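In structure tokens below, several structures.
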Structure P
Amino acid sequence: MIAVIGSGGKSTTLKSISLLLSAKRKICCFTTTRMAASQLDFADKSYDSFQSFFADPSPPNISAVYTPDPMHVKTPFQLSDFPLFNNSEILFVYEADGAKMLPLKFHKNDPVFLPQTTHVISVIGLKCLFQPLKDVCFRSELFIQKYNENKQQINGEQIVGLKEIEFARKEYISQWDRWDGEWRNFDYKFESKNENVVVVNVFNQIDVVEKSVVDELREKYTDAFGQEEIVQIVDQWF
């Protein structure tokens with residue numbers, strides 16, 4: 001089960017990896033928060049519940065589970081659904097947070113992970129670079145508050161540079177461990193839901209910045225850069 005989190009290309013990433021992996025496995029896409037309806041229209045067929053999806057003896061290569069909700073879609077869950085996610089024939093790919101279509105964000109009550117998750121892809125959109133933080137960051141006030149705890153002094157007019165990108169990256173890739181700790185109430189005597197989960201970050205929207213910027217990030221991180229690279233990484237997982 002793959003969770004996609006972050007900002008600046010989550011839905012594009014979910015689509016890219018689903019199309020790739022559908023050549024190997026049956027894929028089921030959904031969201032634990034909300035998505036725009038058009039972001040799941042690449043699926044061959046949609047279902048209004050997991051019960052109806054699993055009742056289909058022959059689902060297509062790519063399915064989506066959701067119900068419409070005026071401007072968005074949601075995926076309904078029931079407690080009885082969770083054992084079904086252990087179906088080894090289906091690869092589940094889901095979006096676990098939202099970013100209001102902005103390239104940067106700060107997490108608050110999200111992501112909403114499922115315990116069956118085995119891989120987490122965090123996405124950061126580089127379109128936020130060299131723009132005022134308040135214009136490109138969802139929950140920018142929380143971003144600023146946390147950033148300034150390290151004796152920094154920025155505000156909403158701060159122009160986003162590599163330091164802010166690096167701060168966001170650290171915050172994004174820590175989300176599974178944070179969620180897992182909360183699941184156990186930070187009592188590590190209890191078993192982790194999945195201590196071997198794989199977390200990888202992808203810097204997206206690389207075509208909107210100078211190559212020198214991408215090269216500088218490459219020197220620091222072994223992350224994926226752009227859709228082509230994250231697809232190659234995911235292809236090696238399955």
Structure Q
Amino acid sequence: MKNVLLLSAIYLFAPQLAAAEDYEELRRNLTEKMPQVTIGEIRKLPYADLYEIQGNGVNIFYTDAKGEVALFGNLMELQTRANLSEQRKQELMVVDFSQLPLDKAIVKVKGSGARKLAVFSDPDCPYCKQLEQELKDVTDVTIYTFLYPLADLHPDAPRKARLIWCASDRAQAWEQFMFEGREPAAAGSDCEAPIGAVADIAKKFWITGTPGMVFVSGKLVPGVIPRAQIETLLNPDGKS
């Protein structure tokens with residue numbers, strides 16, 4: 001048990017020297033056997049012959065040195081009950097806020113606008129409407145809303161996203177639709193919404209659903225969270 005705990009400590013706190021190694025043979029084997037999975041970073045773990053594989057964005061699975069078997073699920077540290085798989089996912093779910101093309105977002109300045117928040121949202125997503133309710137009373141913030149309609153789930157969402165983007169006042173059109181269900185007037189044929197570009201951005205940062213919030217700290221939060229938690233994440237001192 002002491003040896004297991006020592007290895008756990010190494011995994012959690014020591015620099016991962018193996019991350020810099022080249023595992024091309026293992027990568028080739030996995031790619032041949034799992035062509036549907038895009039293999040990202042490979043790391044050797046300090047547990048017997050166990051390798052951590054980053055696949056299709058922030059998904060994690062485990063394999064042996066030759067890629068002969070694969071284990072999907074959560075890796076737990078038994079002594080602390082820490083979910084090592086979830087911890088690793090959280091490490092990967094970091095977005096460089098400065099890389100977001102804010103010119104492709106609807107901008108809403110509330111109060112001083114000093115704090116910054118980016119939101120990837122679908123006009124027909126019910127959870128996105130819930131998030132708007134949580135954000136309604138948050139002030140002193142600039143909210144950048146990226147229109148990210150998921151047509152597979154909401155076939156009419158791209159049309160509505162285009163109407164909102166092409167409105168004379170995008171921020172107002174967005175709020176009127178999300179709070180009241182009021183669609184803007186028909187858009188002219190010369191207006192093109194950056195829906196495809198936003199989808200590419202979302203894919204780059206592994207944002208696969210809506211809503212998705214990105215904070216200046218780089219933290220990516222999928223789904224809806226309460227206003228108090230949003231306030232905490234917006235503040236550099238971590239206080240709501």
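Read-outs throughout are calculated quantities, based only on the coordinates presented, and are distinct from any laboratory measurement. Owing to the predicted nature of the structure, the values given are computational and were not obtained by experimental measurement. Cβ atoms are built from the backbone, for glycine too; each structure is taken alone.
With log10 I(q)/I(0) by the Debye sum over Cα atoms at q = 0.12, 0.14, 0.17 Å⁻¹ derived from the coordinates and found to be -0.80, -0.97, -1.19, which of P, Q does the value describe? It must be structure Q, since only it matches. Looking at distance in nm of label points 7 Å out along Cα→Cβ at positions 53 and 197 for structures P, Q, the greatest value goes to Q.
So FRET efficiency 1/(1 + (r/R0)^6) of positions 149 and 205 (r between Cβ atoms, R0 = 25 Å, to 0.05), computed for just one structure, reads 0.90; which one of P, Q is that? The read-out was computed on structure Q. When relative contact order in percent (Cα under 8 Å, 6 or more apart) is computed for each of P, Q, the one that comes out at 16 is Q.
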